[in-house]
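In the part that follows, the structures are each spelled out as C-alpha cells.
Bear in mind that the values in this text are calculations on the coordinates, not laboratory data. All figures in this text were calculated on a predicted structure; none of them were measured in a lab. Cβ atoms are built from the backbone, for glycine too; each structure is taken alone.
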Structure 1
Amino acid sequence: MQAKIVAYHRPASVDEALALLARTGVTSALVAGGTQAVPHLRSLPTADQPDEIIDLQALPLTDLTAGDGEARAGALVTLHALAECEALPGTIRDAARRAGPNTLRHAATLGGTLAAGEATSELLAALLVYEADVIITDAEGERTPALADFLADPDRMRGSGLITGARWRTDGRSAAARVARTPADDPIVAAVARRTEDGGTRLAFCGVAATPILVRPEDIDAQIDPPSDFRGSSEYRSAMANILTARVMEELAIV
C-alpha cells in the first residue's frame, strides 16, 4: 500500500502542537505511545490516511500527582505509571494493570486511552466512578469536561484543542468485578462501583455500550442496550451487568 503521509512533526511544547493543529488544508494524526494510533493508521486505506504525523512524545505532560482527595495526570503518563502509583485507589491501579502486558503498559498513555474510548476499557470505567474530568487545552486555555460527557461526544468536546491530561477524585471506597473468556482477556462486561464520602454510589460499566458508561444503580436494564457479538449476546451482557452489580455492591457493603 502506498503511504500518503508526507510529513512528521515532534513539537516540544503544547503551544507548538496547537499551532500545528490549527493549520488549514492539512489533515494530521496525533501519536503518543502509538499503541492505539499506529494500528489504526495502518488499517486505513491510502485515501483516508492523514497528510502528517504529529508526535506528542516530547511534550511536558508526564506529571502525576495525588493528594488531598484528588489526582492529576498529564496525557503522556503511562499506564505503567498509573499501575505503580501507590497514592491512587487500588481499583484504578488494577484497571491500568489489566489494560495489557507490561510492554504495552510502558508505552500506552493516559491521553491515548482517553482518546480511544474503547468499549472494554476498565480503566475508563474506574475513572468514571472517581468523577474524572478530561483536561483539554486550546487557544483559549484549559477546559475540563466531565469524562462521561467527553466519551459521549469526543470530537465536539475536544474541538480544536489537545487532550493534555485528566483529574479525578481519590477518596471513597470502590470495588470491581468482571467476566471474561480468560483472566488475561479484555472483559466481556465489567462493573466498577464507588461509595463516595457523602454516602452516594457511582456505578460504571464497560462492555455494554460503545464506550464505558455511568449508570444509576437502580433499574439497570432500562439504561443499557448492550451490543451482541461473538463474545456474548445482548441478553447475556445485560444479565452479567446485573450479576456484576450485585457483586460490587455486596463488596462495598462488607468493606
Structure 2
Amino acid sequence: MEPILNIKNLTMKFGGLTALNSVDIAIKKGEIAALIGPNGAGKTTLFNCITGIYEPTEGDVQITPPGKPTDSLNGLKPNIVTERGLARTFQNIRLFHGMTVLENVMIGRHCRLKSGILGAMFKPKSQKLEEQQAVADSYEILEKIGLEQFVNEMAINLPYGAQRRLEIARALATNPFLLLLDEPAAGMNPQETKELDDLIIWLRDNENVSILLIEHDMKLVMSLSDNIHVVDYGKKIAEGTALEIKNNPIVIKAYLGDESEDA
C-alpha cells in the first residue's frame, strides 16, 4: 500500500545549523504513528516542514490522499496544505479566546466553504444555506469530541483539557485525511490523558483519519502507536513497533534512558 505521507531525504538548515538531516518517514492509511525524541531533536521542525511553515532545504514531502494522485507539498503555503487534507495542532494552545467554542470550530470549516468575497458582501441564498450547514457540521464535530455542552462558552473559559480537545475539533473541521498532533497531552492530568488516548483511537477508527503525533508521554505513545519514529539531533535513528522501540539499545541510550548508566 502506498503511504499517504511520504517524507524523503528531508533536510532543514537554518544558517549553519542543521535541524533535520536526511529524514525519511512514511505514514500509512489508518495508522497512528508517533514521532519521539529529546527536546531539540527536530520534531516540531519536521511538522513545520510538512505543513508549509518552513520550506525544506532539501528533500520532498509527498502525500497520496485517498482516491487521489500523489502530490508534493514543497513550497505550498499552510492554508493550501490544509486544503490538501492535512491539519495540525500546536504545542502551545492557539485558540481564538475571544470567540465561542462553536465559532472556533467554524473557523476550521472556512477552507471547505465555496462562498468568496462577493458572497460575503451580498449574502445570496446559497451562502446563507452554506453558513447554516457550517454551523450544523461544527456542532456535530463538538458532539463527537464531547464538547457540545460548551458550544456557546468563550474558548478562554474552558478547562485546560477541554481547550486541547477544542484544538483537535477545529483541526477536524478542515476535513483532513491526516491529523498531526504536536504534544496533545502536554499539561494534562492522568484522567485527561486517558480521555485523549480514547479520543485518538476513536478518531482513527470512526472518522477515517490517520494520525501522526509528537509526544513526550511515553505511556501514551506506547499504548497508542502502530509505529514509532525516533529522531535525535535532526537524524532518524530508529523506527518500529512500541515493543521494538522500547527494547532498542540506540533509543534507550539516546532518549528513553540507559538504566545501566544510573546503576
Structure 3
Amino acid sequence: MTASVESHNSPYQSCVLGCCEVQGLLVRVAVDSTAGEWNGPVDPETREFVYVPIPEQPERVRPGHERKYAECEPALRQMGLGLPSWLAPSRPMHLDPDFENLTYGDCTPRGNPIRSMQDGDFLVFYAGLRSVRPPENLVYAIIGFYEVAEVVTAEDVPECRWGENAHTRRLENRGDVIVRAKPGRSGRCTRCIPIGEYRNSSYRVTPALLERWGDISANDGFIQRSAVLQRFLHSDRFMEWFRGQDVVLVEDNSQ
C-alpha cells in the first residue's frame, strides 16, 4: 500500500485541544556505528536507501517471533551490496519501526514522551545512512513518518498481536510503549529526505531546515544517537515543509 502525504489535511494543522498543538517527535532509528557497527546504504543522487534495523539480542526474543537480517538482503542486492559478516542473515534484528505493521516501540525512560501522544500526533523517523557514491560520507535523512492512531502499553498487547512489533516480540517488555500508526497516512519513505550536515563536531539538522521547521528541542539541531527523543517546537511549520516534499509512504520494510 502507498500513500502520498499530499493527501493529508486537517490532522496536520495546529489544532487546539486545551491549548495544545499537535505533537511531533523526531526519532533516530536503524543500524549505525554505535548499534550494529554499520550503516544502511543510500544513493544521494536518487535518494534510494535500504532500511537496516539495529541488532537484537537472541535471548530476548520469544521463540518463533524472530525477525532476521536475511529480510534485508534482497533490497541490499538491488544496490549491489551485501551485509557485513557480523550482521549474518541468520542473526535476529530489532525491527523497529516495523513499517509493514505500522508500529513503533520504545522503552522507559526514552519512550516517556510517546505516552502522552494522541490521535493526530506524529513521529518522524530518521537514520544515518552511508553514501554508495564517493566520498561515501554519512547522509542523515528522514526515512519514515507515522501519524499516531493510538499508543498502548507493550505488556498489555495480546498474544495474537505479539508479532507486530519488536518490543512485543520480546520476552520481557515491562514499561515499554507501542505506537500504532494510521494506515494510508503512515509508512516508510520510498525516497529519503536528507536533513543533516556535519558542523561543530557533530551531525546536526541544517540551519536552513531548523529555520523552516521552527527549530527542534535539541541544542543546535543535534541528531546523533541520543537517549532523548527530540521534539519539533513548531509542529505545524514542520508539517507545512514536509507536505511540500512530495513524499510517498509505503507499508513495507524493504524496497
Next item on the list: For mean count of other Cβ atoms within 10 Å over residues 190-197, the calculated result is 23.1, so let me know which of 1, 2, 3 that is.
Entry: 1
Item checked: Per mean count of other Cβ atoms within 10 Å over residues 78-85, the highest-valued of structures 1, 2, 3 -> 1
Next item on the list: Looking at distance in nm of label points 7 Å out along Cα→Cβ at positions 54 and 222, point out which structure of 1, 2, 3 has the largest value.
Entry: 1
Margin query: Suppose distance in nm of label points 7 Å out along Cα→Cβ at positions 158 and 198 works out to 3.2; of 1, 2, 3, which structure was it derived from?
Written below: 1
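Given a value of 3.7 for distance in nm of label points 7 Å out along Cα→Cβ at positions 46 and 214, calculated from one of 1, 2, 3, which structure does it belong to? Provide the component values of the computation, followed by the final result.
Working: 1: 4.7; 2: 1.0; 3: 3.7.
Source structure for this number: 3.
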